[in-house]
Structure I
Amino acid sequence: MRIYLDTSALIKQFSSEERSDIINAIFHKCHEGELTIVTSYWSLLETMAAIDRKYNQRHEIRIDERDSALQTLLAYSYGLGFEETVELIPIPDEMHLARMVSIIITNKHLSADDSLQLVSARIGECDLFILADNRFAKIIKEDEEQEKFKVYNIIDDNDYIDLKGLLGIS
């Protein structure tokens, strides 16, 4: 099973937040070889920026917590923490990317960042798309039958419970 993690879900592996438990369990299953996590290099950069905002703008974490989370994230991005069962989708060439993303922006009215996530999940041929974003989830669930993956918004109680059941997470 190939699971795409949007930035809103991925950050929960590197910063303790509500519903981090399910992302931690997914990473555990990945390291056990039970599934493959797919995300993009762009997601890693967005996660880095979100962690820095928690320190610099929101004052939710201390500098040592930020540095530790960024160090772990950087280790993952350079392949030191990812096993063979984690796949990073490279950002396609600019012209190809602009064409794919612009279609999603104009058809689904998503941000460029969210559109890039959707393109990456398609390129990665994922079975599941996991996120923690009500607006983004609602938009892609409206056309879910057109996608080749099932969408789970982990901040939605029903999706959270359904995903835990699907993955055998207690």
Structure II
Amino acid sequence: MKISPQNDPDLSGIHLWLLLWKASRAVEAHSMRSVAQFEIGTTDFGVLEALLHKGSLTVTQLRGKVLLTSGSMTTAVDRLEARGLVARHDDANDRRARIIRLTPEGRKLIECAFAQHRDEMESALAGFSNEDRANLLPLLRRLGRTAETTFHATPQQTGADLRRKE
């Protein structure tokens, strides 16, 4: 890392990543504490929130919204179904698909949890004015798109590949 004089900020990619990582972890800590009050984890919160705002979804659609693997999605839906928060139904248009819906208990929980979570995220970001937020949004979107594009453009080596070279 380049060491800079006090008045010359470090604009290196590694420094920006470090600041973003620390900020992300701090905001995530607020999020996890907020969601935990409802005895659910962030994954289950994400599933319930998607169903609240998008309506009933197939497992595949839900997986795309929450960004979980197939196995993780199945585990999350199983867990939520066991608690009576969601129900699986057959898809009338596709016999292979299952539609996930909120139960009345699930809707009640996520409406309350989401309202409180929204307020707590506002509190966590209270130091940012609307102008700050408006300036930050396009930068974060561009950062995400750029990182994703360059990640997929770069051939990746797995741990197994690296061990073979040893």
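Kindly point out which one of I, II the value 17.4 was derived from, the read-out being mean count of other Cβ atoms within 10 Å over residues 107-114. Comparing all candidates, it corresponds to II.
Could you figure out which one of I, II the value -22000 for helix-only ellipticity at 222 nm (-39500 (n - 2.57) for each DSSP H run of 4 or more, over all residues; to 500) was computed from?
On the way: I: -18000; II: -22000.
Only one of I, II returns -22000 for helix-only ellipticity at 222 nm (-39500 (n - 2.57) for each DSSP H run of 4 or more, over all residues; to 500), namely II.
Comparing FRET efficiency 1/(1 + (r/R0)^6) of positions 11 and 115 (r between Cβ atoms, R0 = 41 Å, to 0.05) across I, II, which is largest? Provide the component values of the computation, followed by the final result.
Working: I: 1.00; II: 0.55.
Once FRET efficiency 1/(1 + (r/R0)^6) of positions 11 and 115 (r between Cβ atoms, R0 = 41 Å, to 0.05) is worked out for each structure, I has the highest.
Match the computed value 1, 7, 11, 14, 15, 14, 13, 11, 7, 4, 2, 1, 0, 0 of P(r) over Cα pairs in 5 Å bins from 0, in percent to one of the structures I, II, and report its label. Only structure II yields this read-out.
Given a value of 2.3 for distance in nm of label points 7 Å out along Cα→Cβ at positions 27 and 147, calculated from one of I, II, which structure does it belong to? Derived from I, not from the others. Among the shown structures I, II, from which was the value 20 of relative contact order in percent (Cα under 8 Å, 6 or more apart) calculated? The correct label is II. Among candidates I, II, the computation of FRET efficiency 1/(1 + (r/R0)^6) of positions 59 and 99 (r between Cβ atoms, R0 = 25 Å, to 0.05) that gave 1.00 used structure II.
Every number here is computed from the coordinates shown, using simple stated rules; none is lab data. It should be emphasised that the depicted structure is a prediction, and the values quoted were computed from it without experimental measurement. Cβ atoms are built from the backbone, for glycine too; each structure is taken alone.
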